[in-house]
Structure 1
Amino acid sequence: MVAVALFTRCWGEPGALPPVLLVHATGDTSADWAEVAAGLVENRLVVAVDLRGHGASPRPGGYALTELADDLEVVAAALAAEHGRPVDVVAHSLGGLVSCLLASRRPDLVRRLVLEDVPVPHRREPLAPTRPEGDLAFDWDAVLQVRAQVDDPDPRWPRVIASVTAPTLVVWGGPASPMPREHVAQMAETVADGRLVRIDAGHLVHAHQPATFTAVVRGFLALPD
């Protein structure tokens, strides 16, 4: 399937620091990052996407993770070309897996990577999600297709993750997170240059502890290359 043009939401202006690209989780949108963006925006441009099937982006009906990565690659490539440097990527849950695919296939586009509560995918017992009532800000088919790919993951995932060369910060949400610590820790251990930080906030780290999350991210992005 051909990549679709993603809706983007921007904060700040280009500055001395590399642009930051924010990538949301299943069922969220670019607006979910507003508080984090406000904390990262000094001297840099911050851009958040609506992944396909979410928010104001197209709903093409096909939601393979590789297709989501195709879409994200277009945005990252345009930002890198416009600003003459690779971007920093901060991504939550589903967005983290999509960003791992991007960083694996296009290391020239990603300077640093932050993965919020993102485990290495392992096969798990499928649990049918319940559709919320009313109109949704996302395509319910996207939820179903993504869930199927996460429940029964591609066996190539460990090789994909091992090929991520960008320095990577993995943030685990602590015991309240549904993501097993060992699988999140495995993510930090499998990427070429990873480190693990715990923030006790559950799966929605950036929403429940925005100031702490943003400070940790800002410090990581400021580390010398």
Structure 2
Amino acid sequence: MGLFDLPPGTNPDTYPASRDPSGTPSNFNSPVNSAQLFYIVGPISLVLTTLAVFLKFYIRSFVHKQVGIDDWLSLIALILQYVQVGWVIDEMRHGAVRHMWDMSWTKFLHVLKFQDVNGAIQAFAFMIAKLSIVFLFYRLFSPKTFYKWAIVICGIIVGVGYAVLGILSLSFPLEDGPTILFRVSQAIGVQGLVTDVYLAVLPIAAVLSLNLPRRKKIGVAAIFGAGLL
């Protein structure tokens, strides 16, 4: 019998996906989940992100009068983020964030498929968002050869890394789902941490290398340092 095969005669709609470690009987109507927190954090984050992208486009369009690749990538990343948040909220409304022992076998298999798609959306959203920062830094710091190539290398890591992870999340059969999804999630986390630190430190180092008064260097570096948040 395979990993996702149930005993003959078992109804997958009433069979729990796992046993409660405490021995408590499964409750498919259990209200215990983390959905309420996401319902608050997700929309608030989208509002703040939308405001930032709008201000970026406004300044580039009406002040600088020149919209670049990084600006369009920011917009695409925002759209993907709306898709992901909407996707997650819809699944949460259908019980995707319950404990496994409060979830039917049918619901569990559905959640696995949902996680496949969600992982791909997340990977490509992160990729586009970070590439927008890479192109922004390239526009600002490419005259300095060292930082030009440092930015190019970062762009390759971001583009190839997240694209591979996004494809992997959709490329394995359901039987391999739990193991693969766990490893892909770990890889996305590591990729995110490494590239976040890289993109936070790179502009600060570039600014400090400029021929500017110390006070101006510190001020501009502090602005880019906000990326550490």
Structure 3
Amino acid sequence: MLVIKNVTKKYKNNFELIIPKLELESNRIYALLGKNGAGKSTTIKVMLGIEKKDSGSIKMGEEDLFENRNKIGYVPDEPMLIEKLTGREQLQYVSYIYDIDDNDISAGCDGNNKTSEYIKMFELEDRMDKRIEEYSKGMKQKISIMSSMIHNPDILILDEPFTGLDPVSIINMKEWMRKFVKKENKMIIFSSHDLDVVNDICTDAIFLKKGKIVAIEENNEKRTFTEMFKDYLMEN
């Protein structure tokens, strides 16, 4: 379980993130929902320690989440890649950081481990040896996502992960996310403006408004997350 308690972060523009208590469980896909400026990306960055919180605790089990960072996968809203490398070299570099055997990456896409699965899922078999600087925005996003998953994290945190992906990759990514959570006892947290995707795959939604959580709702048959968004976050 991931527990966020009494977390605050104040900025010079008077925006303040306030999370009194939030408990997130494995086997769940959580969406962070809100209008622009609501605090979605800020919440993610504070959780990861990219932005230093002013107070509070963020724990995975009994330990601080930052101490468990090798168990976390992160996809930022803009891909952060070494563009002079090829896609394959980028994954090899990430594998080195996490002390993972990269033989399967070096050999191509015919192996049996998860990296081969991801290369095929994103249809990059013929592009892995091209430099990232030659990639389209969507291809860069695919490499960014693969880099976050290569070490099989327990928690996957994604900031607008579907941006730039083609329809086939979106379908494959959604199916993979469902399997990742259900079969491997994992947790996914992601921000999105695409309410259709959220309705389709999320078990829970966290609604943010001006830096504060206004509601946490489970997926149910009575109301869609789109309807909840209108109720909680749109002005009457």
Ranking 1, 2, 3 by distance in nm of label points 7 Å out along Cα→Cβ at positions 101 and 205, the structure that comes out highest: 2
Source structure (of 1, 2, 3) for FRET efficiency 1/(1 + (r/R0)^6) of positions 45 and 157 (r between Cβ atoms, R0 = 30 Å, to 0.05), computed value 1.00: 3
Read-out FRET efficiency 1/(1 + (r/R0)^6) of positions 141 and 189 (r between Cβ atoms, R0 = 25 Å, to 0.05), computed value 0.90, structure in 1, 2, 3: 3
Ranking 1, 2, 3 by mean projected area of the Cα convex hull in nm², the structure that comes out highest: 2
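Every number here is computed from the coordinates shown, using simple stated rules; none is lab data. None of these values were measured; they are calculated from a predicted model. Cβ atoms are built from the backbone, for glycine too; each structure is taken alone.
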